[in-house]
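These are the structures, in structure tokens.
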Structure P
Amino acid sequence: MHCDPRFSSVREVFERHFADGLELGAAFAVYLDGELVVDLWDGVADRRTERPWEADTPVFAYSCTKAIAATVLLQLAERGLVDVTAPVAEVWPEFGVRAKQRVTVEHLLSHQAGLPALDERVPVAEFEDQPAIAARLAGQRPIWRPGSAHGYHALTYGFLVGEVVRRVTGKSVGELVSAEISGPLGLDLWVGAPDDVIARAARLTAEPPPGSESGRSLPTAGGESGSGTGSGSMPSAGAGSGPARRAPGVLPRAPIGPPKDPIAAIALAATDPNSLMNRTMGNPRIQDLQGGANNPVMLRAGWPAVGLVTTARSLAAFYRSLLGGDLLRPETLTDAIRPRASGPDQVLLLESAFGLGFMRPAMSFFVPSVTAFGHTGVGGSIGLADPKYGVAAGYVMNKMADVFAGNQRAIRLMEAVYRSL
């Protein structure tokens, strides 16, 4: 492990999390102006075998994937292969039906397309067939008029963005990540992990470390929220319910105002099987796989919304490379992190803000600096960069945070980083 003396308080926070029983296994890395100043790991990668967490232990990082998928698409835009302001139907003709003719690639990247939930239940047999899931979305009508509001496309983001990438290149997001990002930069970062990586990946859990008497069991460790306020599991009420049906007609504008009590609204939505939140987070239903997100099918599938397997060091290095101009031109990155959608989120029921695939500071991306950008992952993981301070950081763990704890561990670590600058 390594920690520059200037960041000793960061190490103290990291170690305190373990001492207080908040972690099972975790890693945290920080680059400052391109220099690795924090590289910490500790704990257990698999509580069943007590296999230790090593320097190169990868783990499933849920929605941290979205920023990487966006980078792949933006690289294609730089090469003139796709226009983010153009209609999706220009590269994906089957998509341009049922009031989606004017949906742009920018709408997909900024969660404004009105397609956060799949209308039909996706069977497990399709989990590794992304084009099949994308075809389901191509046949749907948006829930709201595209561009009139935004709502977190927790899972569908990946199938939509991934299909645009496939139509343009004939390759998956995961293939391009390996060819254009992790391969050239030498990063332990995969969107769709190979078998040897799956074998040494950390195992997600919401159970307390051995010997602890508190906590709750989460054997599947499935589901998704990405907001930093979600649990490692889907709201149980929506688990077995089918999608709600909407009457055909003129597409509505989504409600504009935020709920008066966001926490109460979130709690109510979580218990309503037909809420947009439940329909968005629970289809495809990851818990249908034995072991949930720990299942090799999920680790291998490479969903561009939630398929990332990585280490903290490589996640931080990805953001270091963004800041350094190694992956995107500076002007491309500046435009990509410009907020396209902000305010009340129709799915998360709290304030969120998005550029082109990147989260910006809001209730859903609670970070110490207004100039930071990045993405969270359900359970607490986070990757971010801050061009003002030259900071790039990655935090991953295998003990999933509960519903209202969110990414407090990551917040405390990042606060310590900024205090150390």
Structure Q
Amino acid sequence: MSALLAPREAVAPFVDLAFLQDPYPAYRALREAGPIHWSEEFFGGAWLLTRHADVESALRDPRLSARRTGGWVMRCADDRAELTPMQRLFTRCLPFLDAPDHTRLRKVLQPAFRPDRMLALKPVTQMLLDELLDEAGEDFDFMTAVARPLPARVIARLMDVDASIYADFTQWSEDIAAFLGAVSPTQAHVRAAQRSVVALASYFERELLPHRRKALGDDLVSQLLRAQATGEVEDGAELLAQCAMLLFAGYETTRHLLGNAVHALLTHREQWERLREQPELLPNAVRELLRHDTPVQWSGRRAMGDFTLQGQRIRRGELVIAFIGAANRDPARHEAPDRLDVARANPGSLSFGTGPHVCLGASLTQLETQTVLWTLLRKRPNLALRGRSSRTQSPLYRGFVSLPVGG
């Protein structure tokens, strides 16, 4: 990949097969070439940041807005009215809001992810995992048998969502993720996402919310309904958007982390064996696995006004892409960053973001990953890769479609 030669020269083939298989050499080249680059590939043009200090700063920068869905959704539309239902929901999702709306909604949702609530989910997570592994047999596809169903069932328990929607939900999620992960979404991407976003919202609006309003419980949906009754959450699109976002986010990121973590440890056998001998390293190991191969590779922001960033003039409305995956491999932040080391002294990363938008569900994702790894190390100590695995074809969500294992 060539270095940047002019301020607005496209610099990287972000849908190239080699990049999708292993983006880290391209990230290294970008970091070494300069602090900021322009690429025409992202939604018609975006500024790219790859160094740890710059990515961290961008995720905290009040000049950069999380409200970025308008042009992103509507640029694919022949008929703007056709996509209005999806746009109406996307614009109210927590990840795409700024203060004060973001602050208000985050305050409502934060208590559901308190450490004591997460601790209470641990035995449930273990029970669900044991059931899945018992059903898996000796040789199995880890993604199909564990990585997909486990996070879907855990977040469903947290929200008290009926298990009958699992099959539909996973398809909805994949359609939405394909749209979110495309650097230049096609009409096919956006129409599939539109159908699935609307179907997911409709499930809550027509089935779950009316039922839950009659008998509020201790689940996350009931918590949102109580907040809606007191005016902390707006009824309609805002309420539906949070329900849909939580179910999607609780599934999508975790399934990719689980696949990446198992693959990394089985291809670095000495690290697997070290965890077998020292299971107390597991919390540190999960942080290192997040750093080494993060499931969410970048996050976008829109410039709220004109300003200068690393010597380049950023214009109002332009997109800035903060490459988290590149930042996590920056040698200025991590010694020998390409090496996986489950005992690394300070594996802290930007994988869950930073600043106001740091991931609400980070503790849940880490709990699930620690539970899976601890159980596999104990129950399947001789686990090994079997056959050919296949990766997702998304520059945003890095993970696996299939991961055959056995032993």
Structure R
Amino acid sequence: MDLFSVIAILTTVCALFAYVNFRFVKLPTTIGLMLIALLFSIVLLLIGRISPELLANIKGWVSGIDFSEVLLEVLLSFLLFAGALHTDMDLLREQRWSILSFSTIGVLLSTFLVAGMFYYILNALNYSVPFIHCLLLGALISPTDPIAVLGILKQAKVPKSLEIVITGESLFNDGVGVVVFLTILQIATLGVDEVTPGEVALLFGEEVGGGLLLGLGLGYITYYLMRSIDHYQTEVLLSLALVMGGYALATALHFSGPLAVVVAGLFIGNRGRAEAMSEETVEYLDKFWELVDELLNALLFVLIGLEIVIISFLDEYWLPGLIGIFIALLGRFISVLVPVLMLRRAVNFMPRTPMIMTWGGLRGGISIALALSLPEAMNKEIILSITYCIVVFSILIQGLTLGPLVKRVKEQYGL
């Protein structure tokens, strides 16, 4: 099937599912679309028992969509920029130590905690999975997904101080998490003895530092160009070029594309909005990126729901997947609690912050995309199955109950 036909079918499916959700289901968009797509996929699997040929054709079509490539190389840059564009830099600056701790110490701590728990439990269940492969699982499941988090936070009415921490963490720990995953993947591919600590530090520093500096530089150039004109069509086009060109350049230079896009989005969304744009440009830029955000979010969560059609080995690993949900939550809780205890004298956290951040730390498409990118030899089947179970639980159960949880805490403490 040609590219246009694939895009046409996906767009039509997304539009129909969005209509059904808005008209009948009435759930938050991200949750509703994924739930409908998931139920639709299950129906297809049941129909496949009657008509295997039809199911084979559908599986062929879905497997023809490279989810990992579509998300990591196409959707991610647009969605991260859209999220960063509407994030208040002053509030981020106020919570900078919390965000920095959660997105670095928290991610690394969670990676090793989750890996250790999975290593012992999987081997106890007679699944022979090396520790380095468990580390890959820990790395891809530890970062919260900014796309899922930002969509749910709009509905949950989290207090502003905590919302900005969760938002900032999700924007930055995504980039850090991808770098950690790629570093561990390189070690797993080459062998532990072939990679020195210095090489690991250099790779990490190049990806993270290069991404941050590149994003800042490209953001300033785009800001300068926008400030020199007053033509909203051109300025919207410049923002589009910043995202696409910046992500492509970061990839070519082996820098972190997600971090580059986030920094550039924060720069344009704050300094650019205040100093380089007219009110008309701000209005059109915001509307354009809000529309892009909604459209691509719809596409992403429909794709997540449809992926179950091609994960044919899910029924073989349902028990590790179920246990994995509790492991991911426990790892998340400890990795949040440690920075909170470290910073409690300097930062005024709201009551029950570790609990809310644990339940609000949603996993999404990025985790699935990284799992799909693994070679078959690295226990891809079991890692992908566990990841999919955690993501589905995270979005459907945690996403739906985060709002009531926050409301209960606010009532309990009179916030």
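Structural remarks
- Top of P, Q, R by mean count of other Cβ atoms within 10 Å over residues 49-56, largest first: Q
- At a computed -15000 (helix-only ellipticity at 222 nm (-39500 (n - 2.57) for each DSSP H run of 4 or more, over all residues; to 500)), which of P, Q, R: Q
Since every read-out is calculated from the coordinates, none of them should be taken as a lab result. Quantities reported herein were computed from a predicted structural model and do not represent experimental measurements. Cβ atoms are built from the backbone, for glycine too; each structure is taken alone.
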